[in-house]
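Pasting the structures here.
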Structure I
Amino acid sequence: MRNKPGKKVSLLLIAMVFLLSGCGTTNRQANVDALTKITGLTSENLQTKTFVLRALSKTSAPVNILRVYIEGDGFAWVNRSTPSDDPTPRNPVGLKLAAADPSPNILYLARPCQFTDLPLPAVCTTAWWTDKRFAPEVVSAMDEALTTFANRYPGVQLELVGYSGGATLAALLAARRHDVRSLRTVAGNLDVAYVNALHHVTPMPESLSAIDVASDLSALPQVHFSGTEDTTVPTLVARRFQQAAGKRCVQVVEVTGMEHGSDWAARWPVLLTTLPQCQ
């Protein structure tokens, strides 16, 4: 299976929008307006108790199954010791995956404070995209937003997809919800403490981790895609999660030649043909 030419053009244009938006003074709403035209997704803000989360979506009745994409950590750090003042991703892999998905019903959820106009609201302190990026408050906000959207389609079943740090949030959401039918991750940080230790960065005691709920997901069909050249989140991370969850419903698929921030969207239509299923 190959990407349609229109899809390739759209993904290239997405990359161009974010290349041009590297300057911190860029109007984020203008970027989102451009992205809605490029991707065909409709943009809206979903209000939660703590944050307003950016969502992009497309639906076509009947909406029985909704595939939900959760973005990665974004531009969280300028360097190892300096947090960014704006976490909007410069390479929005999660959004690119959503744009490359031919399914009729798609929801993309940005992380707290991503795609928010500058200056950021007072709630958007750096802790929410650094030490507390997987905190219970973040998970609850994502859960609230997801419920708000899903309630529009009674009985809808969710297929969660998380990229990088979004994988931990996808797993944590799957563990607390009753409408999730599958989980896919791409270059997923599924063991936060292990990855932090691997890179010699400080622990995140206020954050949760996917591996802590692995056993709760043992009966959920899931596929974890990992790049063979990924040194940021190596394949061993997915293997550790698989071991904790059990192998009956958990597949780990190594994708040759892919690094953490590679063009996963170009491979995504084919990768989607590997279906989550239990043995």
Structure II
Amino acid sequence: MPVRNSCMFLLMRWYIRHTPSQRDIRANKQFVLPDFSLLRRLFALGLPIGLAYFFEVTLFAIVALLIAPLGIIAVAGHQVALNFSSLMFMFPISLGIAATIRVGYNLGSTSTEKAKISAYASIIVDLTVACCTEIVTASLREQIALMYNRNPEVVLLASQLMLFAAIYQISDAIQVIGAGILRGYKDTHSIFFITFIAYWLLGLPTGYLLGLTDFIVPHLGPKGFWIGFIIGLTASAIMIFSHILWLQRQPNEFVLRHSTRSYVVKRV
């Protein structure tokens, strides 16, 4: 991991220094003192994004630990389904990054209408891709599970869990692309609160109650936790999309002031 990250850093540095398209972001001086006011603003913008990722990643990590006592079949089936689901997640997360760039670029050009068009175009493209991955996951789930493991019990459980993964891919796509759009608007604090509520207050407790207890229904094992994933991701998608609609209904002056407040970087 350290070697990979070091190589990525060196290659990116070489690319920025030698590619004509990156000329405008090169430093004019070899060394300047840190601008702590700028660092503070960047920290205020980036910390909620990092915490939102933390809530999402730890949700899946903690579920893996909670499933461990259920036995090797449960753990293997869960990991197979989660691995393939994570692979499909690369499509919406990459489109979410593109949405952040397009929305932020248009807002930087003071065009709220173009930012809105970019946001909805991103959602449409992302939902189209999500529908395709959902169909593939649902229709080929048994064949996909066989690519990971030949144990009949593991394949059966993994194929059942991948059906849950197919169900939540639409919600997952909406919340990922929505978070990317909100980052383009520099509205990162709302993402922080929404992901905390959806994943830690709704998804994880519901999954625990359904998976390991008889409080609501007889315990469902790994399936209960995956129902919790569906509930958490769906709640996140609804809240994020509702916030986007609210933000876009605000006056243009409010949106532009909100998206550029105190984060303008002065040229050196």
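Nothing in this text is a laboratory measurement; each read-out follows from the coordinates by a stated rule. Keep in mind that what you see is a predicted model, and the values were worked out from it rather than measured. Cβ atoms are built from the backbone, for glycine too; each structure is taken alone.
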Mean count of other Cβ atoms within 10 Å over residues 120-127, calculated, reads 17.4; among I, II the input was structure II
Working back from 13.9 (mean count of other Cβ atoms within 10 Å over residues 64-71, computed), options I, II, answer is structure II
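The value -9500 for helix-only ellipticity at 222 nm (-39500 (n - 2.57) for each DSSP H run of 4 or more, over all residues; to 500) was derived from one model only; which of I, II is it?
Structure I accounts for this read-out.
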One of I, II was used to calculate volume of the Cα convex hull per residue in Å³, yielding 163; that structure is II
Highest-scoring structure on relative contact order in percent (Cα under 8 Å, 6 or more apart) (candidates I, II) is II
